[in-house]
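No value in this document is a laboratory result; all are computed from the given coordinates. Quick caveat, the model's predicted, so the values are computed rather than measured. Cβ atoms are built from the backbone, for glycine too; each structure is taken alone.
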Structure P
Amino acid sequence: KFLIVAVDYFSKWIEAEPIATISAEKVRAFLWKNVVCRYGVPQVLVSDNGTQFASARVRDFCRQIGIRTTFTSVEHPQSNGQAESANKVILSGLKKRVQDSGASWVEELPRVLWSYHTTVHSSTQDTPFNLVYGTDAMIPIEIAEPSVRTTAFSEEESD
């Protein structure tokens, strides 16, 4: 299995999806479903020079919807530091979760991403969740236990 990862450079938000095989069609489908349909069309896609990213199919897809593509240097993958950093965070989190729970990494991926999305990052002084959605994430415990936010919520005010 493989993991395809996209990172928003501003918010540090990570989208990641396990896939059985890596191909240009899988990349195109991931970009459409996990990026464009959720957040809109990004200005730029920075990727490594893998054939699945550099393929005519992915380049044509990006060109058709207005995404500029750029590729990192083969000799310097660190030039895509955000993605490299995201991969390290995901891998570290998955190792710990799998070791602690005994579950598969595919099952633990959503928990690792949730933790990442709801943690304040030093570079932004905010959580990726807040930067993307403009509000703090409601954590599961807030549903069962009253908090300031859930107590102050009024259905009439939200209409």
Structure Q
Amino acid sequence: ASQGYLEADLNRFKVEATAECCRRIHGELEVAPVTGRFRRSLAVGDAVFCCVDRIETRQLIWNAVRDRIRFFVDGRMSAEVLRVLTACDEAGRRHYPSTLFAAAEAYAGPCTAKSTIYCANVAAGLMLSQFAKWLRGLPVEADVSLNLLTAEWTVA
């Protein structure tokens, strides 16, 4: 499956294909794609969007950046179920670590199934919505879950 990328982007690093797409939308946008695994020493800005497949990678990223950033959002999904966790205030920063767990407890559903690419797009939209609210100084929800199949929406 292409995971939402163009056929021409297959066999390229996702970050490079995404950066190119962003530059096509807005030519003056500054994007600094980093290929390779996350390293604790990686320079980050004020905001981090965490979109990784493994819970232990989420924990590594959170532990490395939590004291260096002002906004953190983590998008999780499996098939038609998505969860967006945001840590940008005291409550969110307290809540987020409680959502991390041992890898053995993780549900091993297929997040890259062709039929669920729309779920990833919805998750991305919700992550950007949280970011836009934060930029405007509006309240941000710490934990949002949405089951697209059953139309169940939970905000905590």
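Descriptive notes on the structure:
- Identity of the structure behind -13000 (criterion: helix-only ellipticity at 222 nm (-39500 (n - 2.57) for each DSSP H run of 4 or more, over all residues; to 500), calculated), options P, Q: P
- Highest-scoring label, criterion being volume of the Cα convex hull per residue in Å³, among P, Q: P
- Among P, Q, structure where FRET efficiency 1/(1 + (r/R0)^6) of positions 53 and 125 (r between Cβ atoms, R0 = 35 Å, to 0.05) as derived comes to 0.65: P
- At a computed 22 (relative contact order in percent (Cα under 8 Å, 6 or more apart)), which of P, Q: Q
- Origin of the value -0.50, -0.64, -0.87, where log10 I(q)/I(0) by the Debye sum over Cα atoms at q = 0.17, 0.19, 0.22 Å⁻¹, for residues 13-68 alone was derived from one of P, Q: P
- Answer label among P, Q for the case where FRET efficiency 1/(1 + (r/R0)^6) of positions 117 and 133 (r between Cβ atoms, R0 = 25 Å, to 0.05), calculated from the coordinates, equals 1.00: P
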